[in-house]
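Please treat every number below as a calculation from the coordinates, not as lab data. Note that the structure is predicted; figures quoted are calculated from it, not measured. Cβ atoms are built from the backbone, for glycine too; each structure is taken alone.
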Structure P
Amino acid sequence: MGYDIERFVGYVNEGLLCSICRGVLEDPLQAPCEHAFCSTCIHGWLVHHSNCPEDRQVVDVSLLRPLYRYMKNDLNRLQLHCKNRESGCQMVCSLESIDRHEKECEYSLIPCFNVGCTAQVERRSLDAHLAVCEYRSHECPNGCGYFILSAEDIQHNCVAELRTELELLRTEMICRVEEAKHEMESRLDSQRRHMVQKESVLLNQIEELKSQMSRLMSDVCSLMAAERQHRQELEQAELEKREL
């Protein structure tokens, strides 16, 4: 939708008007037939039509192009009043810089910063509004440390608020203790499983050592028996030798 032509100072060339809304071009696009339109206007038109609204020549979205540079320059140089003129703003500036001005204009409506407040106030009056806004917050004068909304002054009860906060802290502390308890139990279970596994490994190693010791003792006994047999044979041979 284009700019209201009544906002402009002086003559506005017919070629700088949107052929659909008849306002001064906003974010303009040009068809191959050189007719110009506001971007939103021509896109809306082409949803239901496939031709130029001026001369009925075939037009497709893909054929739309930016405005010629000389026309864009002429458009940007146009002078117009701020949209907040009726509220008291007397600023007149170029179309190229109007958006920047209106974003900072002291007469522009902006939302109140306070949570819950739906008021829209002029930027220049914001501080005055914040000073009396029923949704403004301030520290409790009784010293409980709470920040309360002006609208809640009557309902505010320091003792009740502190009791509620203590209950919340108590609940949070219980949750933390339970979490720490579960974490510790989990660690202990993990350590127990590790110790059981380690004990099982050690017991297996002990049994293996016992088995090895048993085999070793058996081998030693066999060697000792063989040695005794060998000694007896030597003694027998010695006796036989003496008899000869």
Structure Q
Amino acid sequence: MKAIVNCEYGIENLRLRELEKPSPNDNEVLVRVRAASINPVDGHLIRGGWPMRPMTGMRKPKNIRFGTDFSGVVEAIGKNVTDFKTGDEVFGAKNGAVADYICVKADRAIVMKPSNITFEQAGSVGVAGLTALQGLRDKGNIQAGQKVLINGASGGVGTFAVQIAKAFGAEVTGVCSTRNVDLVKSIGADHVIDYTREDFTKTDQHYDMIYDLVGNHSFSERRQILTPNGICVLAGIGGAGFHPESWGRILGNFKT
């Protein structure tokens, strides 16, 4: 089968290679990939930034396979798999998705594809969709009626987060640039703040949850617009980069 691999760090080192077609073990599903997408995390893994190398490999990538999000059709199943059958249309997330085939554990990040969405649409859900859901539901414990602010509302995770928060019954404020205001409104945000014109930390509004996908404000700035029992959930590093205070807090967690 054909697959994109990165045997050396650097985008320029991505290569199309012929690899052996994988076979599923007893608890896996073999998927013929129909669509795959790339996330910011894939870019970080390819570049091999030094903070990530203790996990990904100090000199060379430990795992040469590329990509995470996929959708496709089940071609074979292991003998212990009962939730899927040959021919099922599925989507999910697994390292090595940019390839003709991929083996995925049947009880992990793979689910049936709804019939009303395309393979291309399903193939873009995995990382961004799960990050949005986990941040709001699992970490933020979102509740109906809450006021939720999403900083970075027009990005991959942000667009999912706006829609998921609305599905939970929250009143959603999205923060984005001027060119994306209409987009964020169109996916359901009740209010939109254009960060090029207004600093969301300097308003009179208070929120039950801030889901920050950019990290370009200090913890104290965010705290002052939270309700007394409010929570701030952070995920990823947005295009504006982390506020210096955020780096200090994170690095401080690794001190001995």
Structure R
Amino acid sequence: MSAFVAGRNPVIEALSRRSEHIDKVFIQRDLKSSVLRRIASDADRSGVLVQFVPRQKLDQLVADTPHQGVVAAVTAIGYVDLDDMLNSVAAGLDETRRLQPSLIVLDGIQDPHNLGAILRTAAASGVKGVVLPVAKTAPLNAVVVKASAGTAGMIPIARVRKLVDALTQLKEHGFWIVGMSAAGTDTVWSLDWRRPVALVVGSEGKGMSRMVSEACDHHVRIPMEDSVDSLNVSVATGIALFVARHLRATDSAG
């Protein structure tokens, strides 16, 4: 079973980052473009089959998604078991403490565009795994793949039935659970990120559920002007992840 990445930039990025997961690239046959020629060349160089098709075929593959004359069929993204993900990140408590990996826990992200954007940011910032609940979460479909610009699937994604139980399991593996909240006692800049961290991000409208929030070891906020109440969840996640990455790198260099 395949999912589809539509659009020129998403397909270019998918070819550059994870061509081994691309089954085929479909290009509109009557559309002349240097960008499409480059995509065909990149695909051929990577050993990916290229098929030139009429526009109607692309429309059928991705329905109402704008495709700009190119669609890539990618191997459908699957979920992994949480235990398997944790073992792949670090083999045991001592290694977790030594490597200080970062994870993302998403509590009810239902918009596929936000989910895709978060996955892209997670891949770019060095996150080692993502944890999602079964309920109230966007499925890993073509919209998510496109929004991730082809990076979805680069990070293992574990889907769990009870997020609170998963947080307990993360703690047992040495992770410090940090929830993002407007009422956080620290800002993302003042927190000490030099430890294994699982960053918990709540839903677009309501934030973290009460039980998930109570399971967190700490809460952080993003300092903003008083005239702004909140940020888009994918933007807020990106800020937190790259602040953490910057502070860790600064501490290591110092």
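Kindly point out which one of P, Q, R the value 1.14 was derived from, the read-out being Cα Rg over 2.2 N^0.38 Å, for residues 168-231 alone. Source structure for this number: R.
Each of the structures P, Q, R was assessed by Kirkwood radius over Cα pairs in Å; the largest value belongs to P.
Assign the value -12000, calculated as helix-only ellipticity at 222 nm (-39500 (n - 2.57) for each DSSP H run of 4 or more, over all residues; to 500), to the correct structure from P, Q, R.
R
Could you tell me which structure in P, Q, R was used to calculate FRET efficiency 1/(1 + (r/R0)^6) of positions 80 and 216 (r between Cβ atoms, R0 = 41 Å, to 0.05) as 0.00? That value comes from structure P.
Taking relative contact order in percent (Cα under 8 Å, 6 or more apart) as the criterion, the highest value among P, Q, R goes to R.
Taking distance in nm of label points 7 Å out along Cα→Cβ at positions 56 and 96 as the criterion, the top-ranked structure out of P, Q, R is R, with the highest value. Of the structures labelled P, Q, R, which one yields 4.8 when distance in nm of label points 7 Å out along Cα→Cβ at positions 32 and 224 is computed from its coordinates? Going through each structure in turn, the value belongs to R.
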